[in-house]
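I've put the structures underneath this note.
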Structure I
Amino acid sequence: MTIVYGIHNCDTVKKATKWLTNENITYTFHDLRKDGLTKELLTEFFSKNNWQDLVNKRSTTYRNLPDDIKNNLTEALAFDTLLEQPTLLKRPLLALNTQLHLGFKPAQYQELFS
């Protein structure tokens, strides 16, 4: 089963879901804002990727974090902060088979689904 985790109004998520639709690939969309982010789901994300790669440091949400959080970001603090603010996750997150792929690049998706 293919699951795309993201936020519906994110441009990169829109590109990814459009690509999947155009390639007739069936997927489920999980909106992190509307459907939520549970401890269990975030734990799964952390087990499949380096926690530092999951934090979107280019996001507005990250830029608006207090400096004491940004300057002292540990795995535990990142986990708690991501649970509180799921928009900090790099997106889209593509769950395919047992792996989790970050971001969207058409060539990467082409390779994954070929």
Structure II
Amino acid sequence: MRILMLSWEYPPNNVGGLAQHVDDLTRFIAQKCEVHVVTVGSSEISLYERIHGVNVHRVVPYQLSHTSFIDWVLQLNVALLEKSLSIVVKKGAIFFDIVHAHDWLVAYAARALKNLNWKK
């Protein structure tokens, strides 16, 4: 089973409890499934790592001019969606069995991914 998780918070980006929750959850699931997490990154950390069996893909939100937090969230979602689609292409697969979103900040990308015509 292949699982794609989207989360704006994931170690080492710890703002609240969400990062620890997603880290614990993905490590547990990765014992039996292929897990990919797409999350926020920065120039200080690797854009891809495999940690405890979890494939962690990080994106740097677009640096377009934004005047509000909502603008930043929308730009993040575009980056998350682009990265998620590139994982599918690079892996040569055309499906994830589960797309799981954590928090409303990644909902736009998750909804777009949910509505793809996934094929096995």
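As an exercise: distance in nm of label points 7 Å out along Cα→Cβ at positions 18 and 74, calculated from one structure in I, II, equals 4.3. Which structure is it? Derived from I, not from the others.
A value of 13.6, 43 was computed for Rg and Dmax of the Cα atoms in Å; which of I, II is the source structure? The read-out comes from structure II. Can you tell which of I, II yields 38 when relative contact order in percent (Cα under 8 Å, 6 or more apart) is derived from it? Structure of origin is I.
Each reported figure results from applying straightforward, stated rules to the coordinates on display, with no laboratory input. Quick caveat, the model's predicted, so the values are computed rather than measured. Cβ atoms are built from the backbone, for glycine too; each structure is taken alone.
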